[in-house]
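Asker: Below are structures written as structure tokens.
Rule-based calculations on the coordinates, nothing more; no lab input. This is a predicted model, so every value here is computed, not measured. Cβ atoms are built from the backbone, for glycine too; each structure is taken alone.
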Structure 1
Amino acid sequence: MLPLVKDPNLLVGTNTADDAGIYRISDDQALVLTIDILSPVAAEPYDFGQIAAANCISDVYAMGGDPKVALNIVGYPGKGDPAVLGQLLKGGAEKAQEAGVILAGGHTFVSATIMYGLAVIGYIHPDKIITNAKARPGDIIILTKPIGIGTMIQSLLVDKNEGIDLEPVFRNMKTLNRDAAHAMRN
């Protein structure tokens, strides 16, 4: 377990099990910071890039923030096909662009399997933060994806179920949670 940090500007840290950390930089602005990395959930690298980017960017939306800039993080086999890597990064870049997020670079490392994600930074007013810890009985819950979609995808990948049309599932997973975040704020 990580030690609790005592800094009056750390508004959301490890103690709330939220999707991102939040650090105040002025009276009316705070940074929303998150990083996530996923194993492939789609056979097509472009689709996986889109899904992973949407997932990572949506962590900022979950906190009520506006994502602004991101860095790629990629684990890739040393002898992997560069065309596959290119499609993966293209999918992520196009999803980031759709969200209005600037990709400012990133980092790659050699990995036995493909992994992809983003470190995302966004902004939020310190008085507008939404956290798990602030949830109360009677609050409205906004579901942005069907419950159990991740578990279903993993079971399909493990069981290698063929003949199942996953395109509707992938389309849903590629959807940014921007509209839900706007609804949540209002």
Structure 2
Amino acid sequence: MITLVNEKLIPSDNEDSETITLGGWGEQLVTGKIIKNTSLDIDRVNIQWDVCKAPLTDDVILGLDILDTLGAVINLSTPTLTINNKVINAAFVYIGGEISIQQVCIKRTITVPPNSEMTVTIKTNKSTDQEFILEPCPLTSCVLVSHVVGKGNSCPLTILNDGNRHIRLKKGTPIGYIE
């Protein structure tokens, strides 16, 4: 496994850089150069790493090997990348621009009785034909929020109280994120 870096991010080559041919992008082969011990600066976190400098179309660094070795944590809910206890803001990007992420909060204070479930309606900023996924936030140990695949600007959501006490969720409590 090798980390790929857009060639624009590494202007010069080392004298001992090896030229390689990369496959995997359909039938088109791409030529890259292995650059040993490259200094990468990711939001003021400096890392020395062996990379392959290639003509990528995006200004990105691609490589699970570097993330795994550094023990990096990708948080898709916030979205952030944590390296060496430093939190770095990230963005989800697709062809049409950034992916919209919306936090879902309790609109009014509710009480969920013990060992029961409650269905609430969530409102979204999506149009009637847009699909979305709701990823729940962790709440107290006895409260579970359903994952939802929905469409449009509202849908039902189930909140389950698995404990033997009433659980009160105050207005404004985050219960999930919609993407």
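Asker: Taking Cα Rg over 2.2 N^0.38 Å, for residues 38-141 alone as the quantity of interest, name the structure among 1, 2 where it is greatest.
Answerer: Largest calculated value belongs to 2.
Asker: Let me ask something additional. Comparing 1, 2, where is FRET efficiency 1/(1 + (r/R0)^6) of positions 22 and 78 (r between Cβ atoms, R0 = 35 Å, to 0.05) highest?
Answerer: 2
Asker: Of the structures labelled 1, 2, one was used to calculate relative contact order in percent (Cα under 8 Å, 6 or more apart), giving 19. Name it.
Answerer: Comparing all candidates, it corresponds to 2.
Asker: Looking at structures 1, 2, which one was helix-only ellipticity at 222 nm (-39500 (n - 2.57) for each DSSP H run of 4 or more, over all residues; to 500) calculated from, given that it came out as -1000? Spell out each step's value before the answer.
Answerer: Details: 1: -10500; 2: -1000.
Only structure 2 yields this read-out.
Asker: The value 17.3, 55 for Rg and Dmax of the Cα atoms in Å was derived from one model only; which of 1, 2 is it?
Answerer: Among 1, 2, the structure yielding 17.3, 55 for Rg and Dmax of the Cα atoms in Å is 1.
Asker: Assuming -0.34, -0.72 is log10 I(q)/I(0) by the Debye sum over Cα atoms at q = 0.13, 0.20 Å⁻¹, for residues 70-125 alone as calculated from a single structure, say which of 1, 2 it is.
Answerer: The structure behind it is 1.
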